[in-house]
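Next up: the structures, one after another.
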Structure I
Amino acid sequence: MRVLGVDPGTATLGYGVVDAPPREPYRLVECGILRTRADESLPARLRLIHDGIAELIARHRPDIVAVETAFYAKNVHTTAVLSHARGVILLAAETAQVTIAEYAPRLVKKTVVGTGSALKPQVAYMVTQLLRLKSAPSPADAADGVAIALTHLLLRGGASRATRAAPLRGGR
């Protein structure tokens, strides 16, 4: 199974592609960010996000696109703009006929780190441990995208492979 995890954003979007081969440890295929320019209109930024996600789906052919759900920010405008970004991500996956899974930010942190109030450096550390990486995915948005992909795999019964990949050490 191959999962594309996406941490939505209109300025910086993080993504991670993780493979879960049968009876083998999880493997990071690619991770990174998509950036848009602040001086572009919202519709132009959304088109870039859609096209970027569509290209990732076409290139990696994931079985699942796992997306972080919207959180409720104090600023209503921020929540609305984030929802627009999520919408074009979901549209790209639906257009490509890829199954979509959605996970709340606290659930991602709890699944990967062990606590729903984990900080970004803790998430990056655990992603590094679970995938036996030499260094954490960078920037933090990319690590978050990988964490979302791992959340899908861990919650769908693949925890035994993750623990074979690297034993969990504390992290709480």
Structure II
Amino acid sequence: MELSKLERINLINQFLILEKLYPEEAEYYSRHRKALEEGYVLHYKWIFEHLHPEMSESECREVLDILEMYRAITWAYFDANDTKQVDDHKYRFRGFDGNEECEQLAYASYFIVDLDRYNELNYDKEFPSFNSHCPMMPKYRAMLEEWNKLGKPQNMKLSLSKVDELLAVERWD
């Protein structure tokens, strides 16, 4: 990783500030600051080791489209069963695989839990994990294709029979 002198001095100053603001973590920040001051290029990447890879706008949008689809599925279940609780696991959003789809899993969790959106998809769990423990993206992509053919129904109103058709779509592996 290459950093310009300007980038280095900016980071050095940031670490100096962080050392003062968080004395309990001062040693951590001090080590990174010293690597920058001394020009130890090998250690620059250690500064960024906790940053996750970026998700593109289209990757984020795909997750949001899946969540929107599952909101419609959830509401269809609510309407059909005159309830506000999804008791049948067949109709619940399963999440994403924590090993194969970790970016999608993290984004869904961020959007639902951290941003406090789409609460109906956490199914009243205090700490929802959204880990399906198996890859789901092929299934979701196939479902999204069918969902898009329906024209993303207005007000997300679906009949339970349409939901069953959507859920019956086979994975494309």
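Every number in this text was worked out from the coordinates using simple rules, so none of it is lab data. It should be emphasised that the depicted structure is a prediction, and the values quoted were computed from it without experimental measurement. Cβ atoms are built from the backbone, for glycine too; each structure is taken alone.
Consider the structures I, II: one of them gives 0.6 for distance in nm of label points 7 Å out along Cα→Cβ at positions 118 and 150 as calculated from the coordinates. Say which.
On the way: I: 0.6; II: 1.5.
It was calculated from structure I.
Comparing FRET efficiency 1/(1 + (r/R0)^6) of positions 6 and 62 (r between Cβ atoms, R0 = 35 Å, to 0.05) across structures I, II, which is largest? Before the final figure, lay out each step's value.
Numbers: I: 1.00; II: 0.45.
When FRET efficiency 1/(1 + (r/R0)^6) of positions 6 and 62 (r between Cβ atoms, R0 = 35 Å, to 0.05) is computed for each of I, II, structure I gives the biggest number.
Given structures I, II, which gives the highest value for FRET efficiency 1/(1 + (r/R0)^6) of positions 30 and 126 (r between Cβ atoms, R0 = 30 Å, to 0.05)?
Working: I: 0.95; II: 0.20.
Sorting by FRET efficiency 1/(1 + (r/R0)^6) of positions 30 and 126 (r between Cβ atoms, R0 = 30 Å, to 0.05) in descending order puts I first.
Where is relative contact order in percent (Cα under 8 Å, 6 or more apart) largest, in which of I, II? Working shown, then result.
Working: I: 31; II: 20.
The structure with the largest value is I.
Can you tell which of I, II yields 1.43 when Cα Rg over 2.2 N^0.38 Å is derived from it?
On the way: I: 0.98; II: 1.43.
Considering all the candidates, the number was obtained from II.
Suppose you compute distance in nm of label points 7 Å out along Cα→Cβ at positions 86 and 102 for every structure in I, II: which one lands on 2.6?
Numbers: I: 0.5; II: 2.6.
Only structure II yields this read-out.
When mean count of other Cβ atoms within 10 Å over residues 54-61 is compared over structures I, II, which one is greatest?
On the way: I: 14.9; II: 11.1.
If we compare mean count of other Cβ atoms within 10 Å over residues 54-61 over I, II, the biggest value is for I.
Out of I, II, which has the highest value for mean count of other Cβ atoms within 10 Å over residues 46-53?
Numbers: I: 19.5; II: 9.2.
Ranking I, II on mean count of other Cβ atoms within 10 Å over residues 46-53, first place is I.
Assuming 2.2 is distance in nm of label points 7 Å out along Cα→Cβ at positions 14 and 134 as calculated from a single structure, say which of I, II it is.
Working: I: 2.2; II: 4.2.
The structure behind it is I.
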